[in-house]
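Just so you know, all these numbers are worked out from the coordinates, no wet-lab data involved. Computed from a predicted model, the values in this text were never measured in an experiment. Cβ atoms are built from the backbone, for glycine too; each structure is taken alone.
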Structure P
Amino acid sequence: MSGHIVALSGGVGGAKLAHGLSLALPPEELSIIVNTGDDFTHLGLHIAPDLDSVMYALAGLSDPIRGWGRRDETWTFMGALEGLGGETWFQLGDGDLAMHVERSWRLAQGAGLSEVTAQLCRALGIAARVLPMSDDPVRTRVLTAQGWLDFQEYFVHQRCIPAVREFRFAGAETARAQPEALAALERPDLRAIIICPSNPFVSVEPILAVPGLRAAIRDSRAPVVAVTPIIGGAAVKGPAAKMMTELGFDVSAAAVARRYAGLIDGFIIDQADVFPEPLPGITFFSAAALMNSDEDRLRLARAVLQAADSLGAKPA
């Protein structure tokens, strides 16, 4: 079945499925809208962790052991920075540093984040469209017992230790949706919208907070299918399970599906998990959701596409 696919991605899990979709589809049939709520300025550089995770995955450059950053990385810069007494809590490998320097230099010359991302994709040989959710700054902030923290302060510097009470997406209310992202969601040949197995609170909901994007997804006639980031009552990677517990949610795929209620039509749980109780408007599907290899990523991508195709277009 042909038609355009739009994927929403953030974090390592999102990047893995985005890669799987790129293996399953011709590049002209795939657009990936990426969370930029994690972006921040560090050492004078614009760091875009989720954009880089997607680009590294699509270019075959991801580190398979750490799960983030580039494979075969070296760390001369960080060693030299430590010797100078600089801040080393956010690790920047030498190859990774080149991405941040190039992005920051081009942004300083007046280019927008979308333009810079497209240039980086061309340089890395990536044919699918990788689209920031907005060219305007949106920054995820976390309310903890210590007060409000910037996301990377909470996530990396404090290693997700403080208990979470609330999230805010500073700047989202005035941010403009990236035009190509909005246009992709409104295409007449849109086959499906896929919400990748990303943390719903800090990877997907910042995208949905940008004016116009949630409405475009909700109002689309194309089926919307989300993939669980929770398998066997635990997060595959990252703090999603810890966040769910601290916010009063069950740590389960069903709880994630309920979080997306009213937005999605289908939800993929892992084949090892028991089917949840029915939820109005949501059809559950089962697939091997753990992605340890490129073959796993492709297999899951095909399962997600098959689920979306079985749902079909919604009535006008």
Structure Q
Amino acid sequence: MTGAAGPVLALSGGVGGAKLALGLYRVLPPEALSVVANTGDDFVHLGLHVSPDLDTLLYTLSGLDNPETGWGRRGETWTFMQALASLGGETWFKLGDGDLATHVERTRRLAAGESLSEITDDFRRRLGIRARLLPMSDDPVRTWLLTDEGRLDFQDYFVRRQARPAVREILYDGAAAARPQPQIMAALADPALRLVVLCPSNPFLSIDPILALPDLRAALAACSAPVVAVSPIIGGRAVKGPTAKIMGELGLPIAAAAVARHYRDILDLYIADAADADRLGDLDLPVRFVPTLMATLADREALARAVLLAAAGL
């Protein structure tokens, strides 16, 4: 392991991962952190390129996030959605007025030939974020779910149908041909890299699309820095979202240990909540037990410090 001053790379989905990403951002030198965002959730809606996980991270790290919903911008207004509804338009995916500006500008610049990485980097600088925010790829990858109601696009499953259909299989369309964002691979090859953190996002919907990119999982297994995952399961229950439901439908036990085994080939350390201390004894993997529920900003900072401290002890 390298010295404590080295850079840190975090892999994240949306709300849950963004909480730990914010904790890391606040306790590390800001420029030391790079956050890789899942873009398997991206989709085109109303003609606009929407990047839900990227935007959640943008708003969270810049302090613009909505603490009541966990997604979107704080102080949001909804004039656009109200006008759209009056015209009979699709309103199942909520786009606030401020959030809409992000999607309009991203779509315009993509059409003009800029990459998603270039646009995201400009957005994060304009919003005052000093950490790097990296889309997992500039090539399209789309998460699809094979369910008891047929094949569903991620947003159709997650938002329109509120994760109700039973999941049989998850596909990452385009992942085999997509190229990991170059700065990610450069970071993993950097001998100064201090730590890689898999944030407590949904393993199957948020982290696996990133890991499905060619050579990325192998680069994680081979990197000189420790790879640490934080469990999204506490006491046999998911903190948020359909993680537990999907695990059950895929035939996996709803347990922190099942997530650890899912990542086992790339992990050096697993961070779980003390509520699971008696359920992880048979793992062939170092485990540290700390409070992992992030209800407050202080919780997010405390978990970030605990992750850094635990990794330093390897």
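Points worth noting:
- Here mean count of other Cβ atoms within 10 Å over residues 49-56 was derived from just one of the structures P, Q, and that gives 23.9; the source is Q.
- Identity of the structure behind 0.35 (criterion: FRET efficiency 1/(1 + (r/R0)^6) of positions 113 and 273 (r between Cβ atoms, R0 = 41 Å, to 0.05), calculated), options P, Q: Q
- Among P, Q, which structure scores highest (criterion: mean count of other Cβ atoms within 10 Å over residues 9-16): P
- Which entry (P, Q) yields the derived value 18.0 for mean count of other Cβ atoms within 10 Å over residues 57-64: P
- Of structures P, Q, the largest value of FRET efficiency 1/(1 + (r/R0)^6) of positions 25 and 241 (r between Cβ atoms, R0 = 25 Å, to 0.05) belongs to Q.
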